[in-house]
Structure 1
Amino acid sequence: MLATLLKYCNAICPVPEELENDIEKYAELKEYKKDGLILKPGMVANYASFVLKGVVRSYYLKDGEDITTKFLQEGSTITSIYSFYSRKPGTEYIMALENTTLASFHYDNMQQMYNKYREFNVIGRVITERYLFFSEIELYNLRKTKAEDRYLFFEKHYPQLMQRVPLKYIATYLGMNLETLSRVRARKKISPSS
């Protein structure tokens, strides 16, 4: 399964054999069942993980309701950014939405590889840039005032998630309740442009 991760890294920057060996050495394969918690509030995020198989979501609780902040699927990296880099307990949950396999790297091992390999620094920088790029796009979309616009953006950019993620989570991610999302979807189905 690590072949997928190595291919991803090599697409960013050619990985020398010694770094490849360290990636294989330090990557911990972790399996989570559907609805399994990967991270809970109060825990320090000691691992950054690459999703080899499955879908995960991050969320937080507000007045007893969970609010989805992100969905990540194969080829994505996951952690609590605040907790991982500050080394302080975080406030969010990360949960598997399907049976999920992660290649996880402990913070200390990542720092060792950053110090040892220029190529790993390049890979880390590019992954961070991609994360920031998509975070800004998501933030822009979620500021749109019309529920229909937010839904259409999600459907256009994440069509595969429409089949893999429960609608109740998509609704909280888009800042609406399930009833509003159902109305938006119903209007879209009957509109002449669809």
Structure 2
Amino acid sequence: MSSLRDQLLKTGFVSKEQAKKAEKQAKSQTHQQQKLKKKKKKAEKTEVGAVETESAAYLAAKAREEEIAHAQELNRQKEAERQQKELHAQVRDLIQSHQVNDSKADIAYHFSEGKFIRRISVNAQQQQQLTNGQLAITVWEDSYYLVPTSIAEKLLERAPETVLYLNKDEEKTTEADDLYADYVVPDDLMW
């Protein structure tokens, strides 16, 4: 098989001079294209080097940001723990400094803690104060304490889980059409 150039020369469409000129132009074009490719590759290599330097700097900056974020999170956690300890100490101090438990009490006062019925020993005066809503029952480290209602309200703001029993007088409203208004049920029934 002969090339296209040879076939065109045989048929007479192109002269030898035109064929040589066309061949020369084709070679120079391929040579220029190869030079451009080499320049592009060289430029890409220098860009890759620049990108690597930038990416290393970027990675270092990103690592520093992550380190700062981690340190801030640790600081938040430490602050939360400190506040929790402070609240814990306040609750303990409120209960222990204002508790009015009587060691000689002989009356068992029953109250509910979740789904369990618990009891605390009180005297007659404390029993009446619990009924009237002047005292409240609190728990601290598995021990039950009697505290004044004002202290119990402060405890409700700080740690509501510590107040187990607080009798509020909101339920004692009597209505005119209450059928059992004449029959008062005492709150101090003994079990």
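Values as computed for the structure displayed
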quantity	calculated
Highest-scoring label, criterion being distance in nm of label points 7 Å out along Cα→Cβ at positions 66 and 146, among 1, 2	2
Identity of the structure behind 18.9 (criterion: mean count of other Cβ atoms within 10 Å over residues 130-137, calculated), options 1, 2	2
Structures 1, 2, by relative contact order in percent (Cα under 8 Å, 6 or more apart): label with the highest value	1
Source structure (of 1, 2) for Cα Rg over 2.2 N^0.38 Å, computed value 2.87	2
Origin of the value 1.8, where distance in nm of label points 7 Å out along Cα→Cβ at positions 90 and 106 was derived from one of 1, 2	1
Structures 1, 2, by distance in nm of label points 7 Å out along Cα→Cβ at positions 18 and 82: label with the highest value	2
Structure from which 14.6 was derived, mean count of other Cβ atoms within 10 Å over residues 26-33, options 1, 2	1
Among 1, 2, structure where helix-only ellipticity at 222 nm (-39500 (n - 2.57) for each DSSP H run of 4 or more, over all residues; to 500) as derived comes to -15500	1
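Just so you know, all these numbers are worked out from the coordinates, no wet-lab data involved. Everything numeric here is computed off the predicted structure, so don't read it as measured data. Cβ atoms are built from the backbone, for glycine too; each structure is taken alone.
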